[in-house]
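Enquirer: Please go over the structures that come below.
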Structure 1
Amino acid sequence: MRHVMLLTTGGTIASTTNESGKLVAGELTGEELVELCGLPSDIKVSIRSVLQKPSVHINTNDWLLLKMEIDEAFSDSSVDGIVVTHGTDTLEETAYFLGLTNVDDRPVVVTGSQRGPEQTGSDSYMNLRHAVYAACEPDLRGTGCVVVFNERIFAARYVKKEHASNLQGFNAFGFGYLGIIDNDVIFTYQKPVKREMYQIVMEDLLEIGIAKVYLGMSAATLRAILQTVDGLVIEGVGRGQVPPALVQPIRSAIEEGKPVIMTTSSEEGKVYPTYEYDGSAHQLEQLGVILGSDYDSKKARIKALVLLASKQPLENGFI
């Protein structure tokens, strides 16, 4: 019989409804969630409640704990794959972290729900059921971490929450989904060409921040952010431009040894040194800014955290 390990962390999928009709995320244990949702009878599912939190309460220490749980689960050769249940607000971030740090070929599947198990029309039941089937699907071996949501399978690298409440909560703009689940059958249409995996050697992750650029942004604002972080991802505009006032604080941060990575607010397309003027990606690259390819700011932050924790050079990581 196929064997899947279910690791639960809370979120809407593990929520209850209070007396005022509001959802309280992360209230259910893994066992309670399974009792409500039910699971396939033809697959053995082992359950471990790792966390019980709204996903916006999860931090990088929780990531390291979850990684340890995954490593321990995969030490059992009978386990075909792992399902992680998670709140949707930060699901894409945790999924990508797990995708970069899990070195096993067996699938890690992250799922959640937009509606709680007790709500009318909840997607908790089907998303969890589909995730279990995906976790033991041979075609998904070697794919890394994937997100299963609303009958679709997404690569963690590109998946994003596209809607705050709709059941079609996730998408991968410009890249599409890897496959679908139809009547409990997995259909895989494509797989990533390259899989990146890193061995973390640091006990703690550094503090990498994100600054979103906007028209007229002041140097004082950027300096205030830079004072609180070990490194920074800047979400620039277009090909990776910033207002000229931001060049000096960026230069100072790099001189202090803080890594600065440039991404773009555009949904598709890469950061590239196309222009030559104050604040252009070309000028910033000359100062030592790392051009972040087509990463969005949140994924670039996670990539930087993992590279630094693995003692890998950032420059090579964003090609």
Structure 2
Amino acid sequence: MRLILAPMEGVVDTLMRDTLTRSGAFDLCVTEFIRIVDQRLPQKVFHRYCPELNNNGMTPSGTPVRIQLLGQCPHWLAENAIVAQSLGSHGIDLNFGCPAKTVNKNRGGAVLLQEPEKIYNIVKNVRRSLPEEVPLSAKIRLGYDDKSLAFENADAVYQGGADELTIHARTKKEGYRPPAHWDWIAKIKQRTPISIIANGEVWTPDDYQNCREQSQCNDVMLGRGALANPGLADEIRRLNQGSMQYTMPWTKVLELLIDSAEKLNRDHQARYFSARTKQWLGYLRLQYPEAQTTFEKIKRLHLTQEVVDILRQGHTSCS
């Protein structure tokens, strides 16, 4: 079984990948999507989205990182896949699942789920551009407005030559509203001879077990659940190994938040750190009641040191 950290635009950047992979529980990370339109992007763009390229495509703890591309032009997606692969990305991932209105309006992401033939052409062109040994994956949802093209879209990815397919078990219209339809992934898996990764609504080890049973998948991608509980992947790994369960205490979460401040680039940390900390606390409070209290204390603060002081005070009082 594999655990994969999901790409989440504006959330799972290089700093978050570093933080969430430190336990070694994740097998792979996928970057936020790089939007491809009508040109071959300069190398600096790929390095901006994936600084891990300077570390053999690995996070500091050694987890491989795969670059994700989003767009509608088969030729330019293929051209940029060549660049990403040459720079050291551990494979290429194609985004056919992003539900954002701005992305869909520009004919990227989930809107392509209405055009299986387009998906096929994109995957085929990218596959042909890469060496055979380079993994090519794609991420889809169950559909756009409904699930009527679910099998056709999965088959398009397979026929195009991808090595694996991640399925978010909801349509674009369903967004992130529960439930995730893991049983639909099983239906697709039975008809599609490709490695499939299940994704959607995995918040706890119990969710993980239910997801694997209903989807019939060995591999699972974690997204918001890993943000709400930074120790989730480690808990799942322990569960699979028959080890004693361990839930990350709030003091350890505070240490991760404080450590993030020390790793940020000094040029932009003054406001970036406070904004991203508030954003992360929004997820953390789904699992940790203490996160709401912390959020209330920092919500009007902007300077990094002010936020860190509050976090340190909280850590001291918990210790």
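Rule-based calculations on the coordinates, nothing more; no lab input. This is a predicted model, so every value here is computed, not measured. Cβ atoms are built from the backbone, for glycine too; each structure is taken alone.
Enquirer: Going by Rg/Rh (Cα atoms, Kirkwood Rh), for residues 1-96 alone, which of structures 1, 2 comes out largest?
Expert: 1
Enquirer: While we're on this one: One of 1, 2 was used to compute helix-only ellipticity at 222 nm (-39500 (n - 2.57) for each DSSP H run of 4 or more, over all residues; to 500), and the answer was -14000. Which one was it?
Expert: Derived from the structure labelled 2.
Enquirer: Which one of 1, 2 has distance in nm of label points 7 Å out along Cα→Cβ at positions 161 and 193, as calculated from the coordinates, equal to 1.8?
Expert: The read-out comes from structure 2.
Enquirer: Follow-up. Comparing mean count of other Cβ atoms within 10 Å over residues 25-32 across structures 1, 2, which is largest?
Expert: 2
Enquirer: If you work out distance in nm of label points 7 Å out along Cα→Cβ at positions 113 and 129 for 1, 2, which one comes out largest?
Expert: 2
Enquirer: Quick check on the output: 2.8 is distance in nm of label points 7 Å out along Cα→Cβ at positions 241 and 257, derived from one of 1, 2. Which one produced it?
Expert: Computed on structure 2.
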